[in-house]
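Every read-out reported here was derived from the displayed coordinates using simple, explicitly stated rules and does not represent laboratory data. The structure presented is a predicted model; accordingly, all values stated were derived computationally and were not measured. Cβ atoms are built from the backbone, for glycine too; each structure is taken alone.
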Structure I
Amino acid sequence: MQTWARELGFSQIGVAGVDLTSAEPGLSAWLAAGFHGDMHYMAAHGLKRARPAELVPGTVSVITARMDYLPATTVTDAGQWQAVELGRLQRPAEGVVSIYARGRDYHKVMRQRLQKLALRLAEAVGPMGHRVFTDSAPVLEAELAARSGQGWRGKHTLLLNREAGSMFFLGEIYVDVALPPSEPITPHCGTCSACIDICPTQAIVAPHRLDARRCISYLTIEHAGPIPLELRPLIGNRIYGCDDCQLVCPWNKFAQRSALPDFDERTGLSGQQLVTLFEWSEADFLAMTEGSAIRRIGHERWLRNIAVAMGNALRASSASDPQTALAIRTSLQLRQPGSSPLVAEHIDWALAQQGSA
């Protein structure tokens, strides 16, 4: 099965059982604390996430799959790719999109290949009921992956692997055939707290405990309303997602480049100036994000996110780079007329940042 998986672009597969009752108290406490924020679907499904046989009746085993996503052009010498990414955060007029979202939408790539893997397995073992998932249903993905030996849960809550760090996607195949489970592996974070220390908004409130309401990935992707005022300056120039906790993780010196061209960076998105991205009409946005995970947030939230980043860039460049500051201010003023109330409010805030450093 590992050979078939690798032929389809997966890095590793494992098998987990369906008894996740030991994960239920932690899930319940996380939801009770409100750490899921506006992700109401998390609470709506409740403990079904920890009960695979309730989600898909008849499920007795879960096949987990891992797929590396660093673009093929990534320089993987120790520390280099992280230095490149951290360097982007030091250029305030440049928009930073999370690495995973710079190529094709992983949901589509993973789902198609998981389906092919399931069909190939069914050919080998006989008729087999199955259903595939990748971040698309109430599934405890990281928990299942950890139980199946794909890695261990890092203090940032993401899965870590000794040979690949955390720069990979996860997917699952729920099956009604009993398969021998894989052995879980020992955690290897030790006393390291780099991910907790680096988080710009202090969203990792304790080891293995994330308050999504403070997480930049949540704020720029899942959250639909105004971004809280106190968090806006901390977002910097991140306009879709945030990789900081992964960039500083020592295990990501082993992160692997993707075997698929799907995750190569698309032209016109990575390394682009905020002013250029802010000028996109809705038609431009739809064209430039076709087949991308970014499209799901819509043009309005895209503009909201960029307006926040432009405000932060305006604050950073008002004195040191008046020409850039002028370009940003002009772009914000041109977009203001006709903007939705959500975008207009963030533009107002951005314009007020000039000279507020």
Structure II
Amino acid sequence: MIHFVLLIVCAVAIYLSCEWFVNAVEWLGERLNVGKMAVGTILAAFGTALPESVVTLVAVTTGATDEAKDIGVGAAMGGPLALSTIAYGVTGAMLMLKRRRERIAAGPGATPAGARTEEALGSPADMKRLAKDQKWFLPIFAVKVALGLVAFAFKPVLGLLFFAAYAVYFWREIRGGDDEDEGPDLEPLKFQPKAASPSTWAVAAQTALTLVVIFFASQLFVKQLDAIGPMLGLSAAVTALLLSPVATELPEIMNAVIWVRQGKTQLALANISGAMMIQATVPSGLGLLFTRWDFDAALLWSGLITMAAIVYLLVTMRGHRLTPARLTVAAGFYVVFALGLIPILA
């Protein structure tokens, strides 16, 4: 019973700390003079990707056996899977719910039934920018999966190329971020609610404190899932592949929910795509440097489902047909992944 209570407490702590985190990180972006979208793709993504990146780092550098180190490989593959399916799907569902509430509040004659929920998520320029992030992710991730299927002497050195790829992406986002405002203005900083322009120390302190809470709450959340899984009759392998990735990506999902609620859809989507780029590069580089990076059937299956989800999103984005309902469909790929695991792990 204590594990279920702690699970709920951790989820609440992550949500509340994420609410304070997105508040702080928007002010941090303003202080650093970075583009609005770079706040999501770089600053917020870096903070929320920290828990799973640390899991990979600790596993691959301190694991006493190859099996222990492979936990880091699983984390490196599970993160992008959960982001490209669950995170996007939850964001789409929240957008559908938000638009439905707005339609009801506006009155029956204001908008034709279903019209708002079928509107594309942004202008063609917005879709082009989102698609660009997916175009960066897909080839990098494909190389990451392909390297898990082959073995050669200098494969570990290729891990450095993944770090370089993220450095290029980081530079592009910081220099080319879109400076157009989206949605409401910045809300007052939680640490200084009465200040029109909070002090830099308060912005930094709120950002750092919320990251610490997110980090430890996420780790505790994962541990509770590891304990609850066997209680529900789930094997350790199923828990690690199905539940743990969702838990480690919970901060990104919470951020997206909060930004959607605030009417900042592009920031929500940018946070997910930015976190995906980190997950495709940094943990992968660590895994290649310190492990065999050898995929079994389950890891390969997760990679194929992740790429299929991204291809689906790319097609809808390029055609300017990405609606909340179509974004929600991305979660269905995770269901396909779960069903495909049954014969693999049987």
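Here are some notes:
- Value 55, 32, 30, calculated as Cα extents along the principal axes in Å, for residues 188-307 alone, assigned to which of I, II: II
- When relative contact order in percent (Cα under 8 Å, 6 or more apart) is computed for each of I, II, the largest belongs to: II
- When distance in nm of label points 7 Å out along Cα→Cβ at positions 124 and 276 is computed for each of I, II, the one that comes out at 2.3 is II.
- Parent structure of the calculated result 13.2, given that mean count of other Cβ atoms within 10 Å over residues 76-83 is the read-out and I, II the choices: I
- Of the structures I, II, the one that -23500 was derived from, the read-out being helix-only ellipticity at 222 nm (-39500 (n - 2.57) for each DSSP H run of 4 or more, over all residues; to 500): II
- Label whose coordinates, when Cα Rg over 2.2 N^0.38 Å is calculated, return 1.03 (choices I, II): I
- Source structure (of I, II) for FRET efficiency 1/(1 + (r/R0)^6) of positions 36 and 300 (r between Cβ atoms, R0 = 35 Å, to 0.05), computed value 0.95: I
- Comparison of I, II by distance in nm of label points 7 Å out along Cα→Cβ at positions 20 and 52 - largest value held by: II
- semi-axes √(5λ) of the Cα gyration tensor in Å, for residues 196-267 alone from the coordinates reads 24, 18, 10; which among I, II: I
- Label whose coordinates, when distance in nm of label points 7 Å out along Cα→Cβ at positions 244 and 284 is calculated, return 2.1 (choices I, II): II
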